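Each in structure tokens, the structures are laid out below.
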Structure 1
């Protein structure tokens, strides 16, 4: 996907976000799982992409079932075998759907200690990410750890992929998502979606090394939260 097709997709995403933000939601929004409206938003994003849609998610749960319904194949990565096992007790797993358990490990990012998924240490899983065009980041819950997950995903996602990250209502998540979008604005289109826990959507326009220059506040905050 390139040129006018990218512009067309970006326009469709603009309209879709406005439609979802205009909808009202009755009752409380669940805190620890991806809410129904956000799952429906994922389904609508998948419908905008050329088939067959390959999905990749960091985390598992209600979002896994939504992605499996909407996509030809879904790869789910979680650090908790128990939670992933609980996810599998509901819904249907297609033949091409895959699940992996990867414990979080300590990484270093610009002298900052980051504990996150070691995707680069698992070539098979990294290859799945490289060919996925709808990607959800809903784990790890700690913002300092999730920043690294977003950075790796933006780096390895293919051109034309949509990357969605949840929990922008957490200020640290909103801050680093907006910063990465700003510092890499020549390679990504970025949207903030004001539904549920608040989402961000990145559209990867071209392949280049992702830049990440945290502020002093973010640098110190990572040390405190890691």
Structure 2
């Protein structure tokens, strides 16, 4: 059975299990499988019925990028069109992939910024995975240098104007990533946002607030 055939019936729990299995094969040295996977991320790109193929292939790529981004970077240009597909899952997984590779190929990864900005401007409740991926991607790109932090800071600040349910944690995480590269004034603005989240019940939120405040006091 070809990879395409496997992904055509790729759903739910089967999808997660299959993705992990195939990603492990690639990480163990099966680069031929990776070259077969990459084109499927944009397979039949305008056909809604083939979303399982695209999302499944993207999931494999994202797992590999998280573990070993060096073997994904040369394919980043080929993955960019996936940020325009209809299904959110493929888009958020490819954004995470871009974030994992950001420090290795910032000149290519930068091309994903307009998409992250678009997702943030169009966000509505129920889109947490996509919006969180956009926030985190901007953090991954922004932590590279002072210059990249300056690029993404206004977009993340815009994201704080319309925070959907539970998104605050991912904005805080992105702020933590870029804080060392920003000015005191910009850090103070991030702290103001953090203070607005103090009454949130999740322990992870309070831990992120403490970490951000510590970074901003250095």
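FYI, it's all coordinate maths here, none of it is from the lab. Nothing here was measured: the structure is a model prediction, and the numbers come from that model. Cβ atoms are built from the backbone, for glycine too; each structure is taken alone.
A value of -12500 was derived for helix-only ellipticity at 222 nm (-39500 (n - 2.57) for each DSSP H run of 4 or more, over all residues; to 500); which structure in 1, 2 was it taken from? Show your work: numbers first, answer last.
Working: 1: -12500; 2: -20000.
Structure 1 accounts for this read-out.
When relative contact order in percent (Cα under 8 Å, 6 or more apart) is computed for each of 1, 2, the one that comes out at 13 is 2. When Cα Rg over 2.2 N^0.38 Å, for residues 24-127 alone is calculated for each of the structures 1, 2, which structure yields the highest value? That would be structure 1.
Where does the value 2.2 come from, among 1, 2, when distance in nm of label points 7 Å out along Cα→Cβ at positions 8 and 32 is the thing being computed?
The correct label is 2.
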